[in-house]
Structure I
Amino acid sequence: MPAKTTKAASTPKAAPATVRVRIVCEGLPANRFEGFDSRRNLLVTLQTKDGFALPTPAGKDALAWTTEITVKTDAEGQPDFSGLAVHGKRGERFFYLSWSGERAGVREMFRRIKVHLRDLTAVQAARAQKSGGTLEARVHAVAKDGGPACASVSLVGGGWTVSET
């Protein structure tokens, strides 16, 4: 009778955690870029898989969005993120803040800020989840050309932070 083989015990993966995220776009000019590139009624929204989420005021020159993400840990212990507002492939996840405006009566998107998740650590995500806190990223609203910020941007204040409630 052949010997019975057993599989080696595998290390269980941590259960996915849901964490609240707040993205703040600060330093908006008083005119909110009105008239930029002949556009009117400019908006900056959080782009989701279902459309666009409107911001809430976060001070006199800032807007904010709050969403949730799911944090999973891969076999190497690296975090991976998913959620309604998360875009990109594994290891390159990000959020989009999308600028749109009206020109000739038509609303069109014309720039997007990419807020990367690559510098968000598993430790920060776990801390926010355990405390019921919020992960926060801050970006500056103005690009070098004086218009709305776009492309991949550095986070203000050195990166992601955890605010505990």
Structure II
Amino acid sequence: MGLLPVSISIGVLCALWFQITIWVPWLMAWVGYAAWASFYYAGGDNTALGKSIAANVAGMVQGALFYWLWLKFGGGNLIALSVWIGVFCFVMTMEGNIPLLSAIPGQFVGAAVFFGNLGGHEGDIVITLVNTCVCMLIGNFAGLLSAKLPGFFQKKEEAEEGAA
């Protein structure tokens, strides 16, 4: 059967998530999808959920902090921005030594999504951070749901086959 059960689960849930973002325009579909991918990168199971959420939150919060520092102390200077980005990426990578933050790409995803979402909120750091966090949490939990759903159907099928 391979990837078919999880592919169906992901396809249905992704369609549902997109529809929800149409009904609630404040929610960003792409932000949730990025977190969903982070969840699967981290392992696609219960342990991955905690690692992905922690890494995503660390990345987005640090992204907000570094953006604020650049605005306050970089004055819009692109050389300063390059330096801040280097420091930021160094810190996120070093944090991979912390077991909960060991899914390093999840931190980069959190930061990238924060920065990508910033323009949609007119540069408001707090609103962007809240929106990004909400959408990424939904995306991570949707990832867990998409990983668990196929198991519910397989158990039913196995029980029916065993009864026959």
Item to complete: Check the numbers for relative contact order in percent (Cα under 8 Å, 6 or more apart) across I, II and tell me which is largest.
Response: II
Worksheet item: Among the shown structures I, II, from which was the value -2000 of helix-only ellipticity at 222 nm (-39500 (n - 2.57) for each DSSP H run of 4 or more, over all residues; to 500) calculated?
Response: I
Worksheet item: For distance in nm of label points 7 Å out along Cα→Cβ at positions 106 and 146, which of the structures I, II scores highest?
Response: I
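Tell me which structure, out of I, II, gives 1.13 once Rg/Rh (Cα atoms, Kirkwood Rh) is calculated.
So the calculation was done on I.
Every number here is computed from the coordinates shown, using simple stated rules; none is lab data. Keep in mind that what you see is a predicted model, and the values were worked out from it rather than measured. Cβ atoms are built from the backbone, for glycine too; each structure is taken alone.
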